[in-house]
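**Q** Once you scroll down, you'll see the structures, which are given as structure tokens.
Read-outs: derived from the displayed coordinates by stated rules, not from any lab. In this text, all values refer to a predicted model and were calculated from it rather than measured experimentally. Cβ atoms are built from the backbone, for glycine too; each structure is taken alone.
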Structure 1
Amino acid sequence: MIPVRPSKIIGIGRNYAAHAKELGNEMPEVPIIFFKPPTALIGSGDTICLPSVSQRVEFEAEIGVVIGSRVREANLEEAERAIGGYVCVNDVTCRDLQKVDGQWGRAKGFDTFCPVGPSVASGLDWRSLEIIGRVNGTERQRARSGDMHFPIPDLIRFLSGIMTLEPGDLIATGTPAGTGPLADGDIVEVEIPGVGILSNPVRGVAR
């Protein structure tokens, strides 16, 4: 089951210094944003499908923020009040297409490329969240929300100065270091303690 039905899914790029470094990128002065289509959404237990046009599809474990109230041009206090809850997100990405295209829409927009779940949890402190990514039971990523370059309320304030955020909208707040490729038969997990574990099998396409 997909626990959110956002009107828009907003991704944040390069929000952890170690991840930017592992890809050879500088940290941005303002948040880098991109969009994933709602058709990319799947729930925990659903299958991630690897497209035949890509030779390298990677997992990205992320803290997802679900907007709880309509917000536009928020200050930091209003931005924090607009947080409706948190959910595990896997920002699946065709890394090769991302490099070729420059723009990220194709690399991140395929069907099944936005697993979310297992549920939305509220009442948590955004300052103390932890994100963990695993593939086939082996831990590949671990970081805390305090490691973010742009904290969660700052992201909401920034985004709300560009576009109106509606209840249910989803912000994928960026991934820490340790991303890597997925292959047919893998099981990829994203965990936020206090929220739950998002788990998805991976299916390859014959090339």
Structure 2
Amino acid sequence: MIPRHFQITIALLLVSILISGVFIITITHREEAKTLQAAEDRLLAPPVEGKQEHIRILVAYDEERALRWRETDVFMPTERSLRARESLRAVLAQYLQRPSPHRLAKGAGIRDVFLITPDTLVVDTTPEFAEGHPSGILLEEMTITSLIETLTANVPGIARVKFLVDGKERETLAGHADLMSYYEVTAVHELTKEFE
């Protein structure tokens, strides 16, 4: 016969296994409900007004040390900040393809764009945009210039642009291009002439 203290120990182990199983099932159901709710919320989000457009983007070419205009088809919303975001994403899509004319790190992207005033825009990039960017004054200037010129070509009235990385200010893009101050579009237009 099994001693009484072993019977009590086995009974306590079985009860604890049963309680753990119920706890795990409860947590699993709760997480599934959250996932379903998030999916429903995405489905209920209002559709963005806009249409497919043929836009101009300024693309950097590292080997030639040049910037060249290209045309591409992109869904462009009617709201200005969303137009700006999609314009920038169109440029980065060119840089993220392989082979790339201007290689950026995988995951480099635009998180969001904010119109602070009608002529001042703040661009929030992903961490990979800066952390994986090749270092060098020319490469960094080409990236910034191509983004700002594409913005102004597709969203009229932008006079100043500032870049954030993951929602925070950063001193430089990859050691050279200043990200602490606002870029004046007129100065960027002049810089573009040197690359063309």
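**Q** If you rank structures 1, 2 by percent of Cα pairs over 17 Å apart, for residues 118-165 alone, which sits at the top with the largest value?
**A** 1
**Q** Relative contact order in percent (Cα under 8 Å, 6 or more apart) computed as 34: which structure among 1, 2? Working shown, then result.
**A** On the way: 1: 34; 2: 17.
Structure of origin is 1.
**Q** Given a value of 71 for percent of Cα pairs over 16 Å apart, for residues 14-109 alone, point me to the structure among 1, 2 it was derived from.
**A** Corresponding structure: 2.
**Q** Right, another one. Please state which of the structures 1, 2 yields 4.9 when distance in nm of label points 7 Å out along Cα→Cβ at positions 30 and 94 is computed from it.
**A** 2
**Q** Rank structures 1, 2 by distance in nm of label points 7 Å out along Cα→Cβ at positions 158 and 182 and report only the one at the top, that is, the highest. Provide the component values of the computation, followed by the final result.
**A** On the way: 1: 2.5; 2: 1.4.
Answer by largest value of distance in nm of label points 7 Å out along Cα→Cβ at positions 158 and 182: 1.
**Q** Still on this model: Between structures 1, 2, where is mean count of other Cβ atoms within 10 Å over residues 6-13 highest?
**A** Between 1, 2, the highest calculated value is found for 1.
**Q** Determine which structure produced the value -16000 for helix-only ellipticity at 222 nm (-39500 (n - 2.57) for each DSSP H run of 4 or more, over all residues; to 500), calculated from the coordinates; the candidates are 1, 2.
**A** Corresponding structure: 2.
**Q** Now for a different question. A value of 50, 34, 28 was computed for Cα extents along the principal axes in Å; which of 1, 2 is the source structure?
**A** 1
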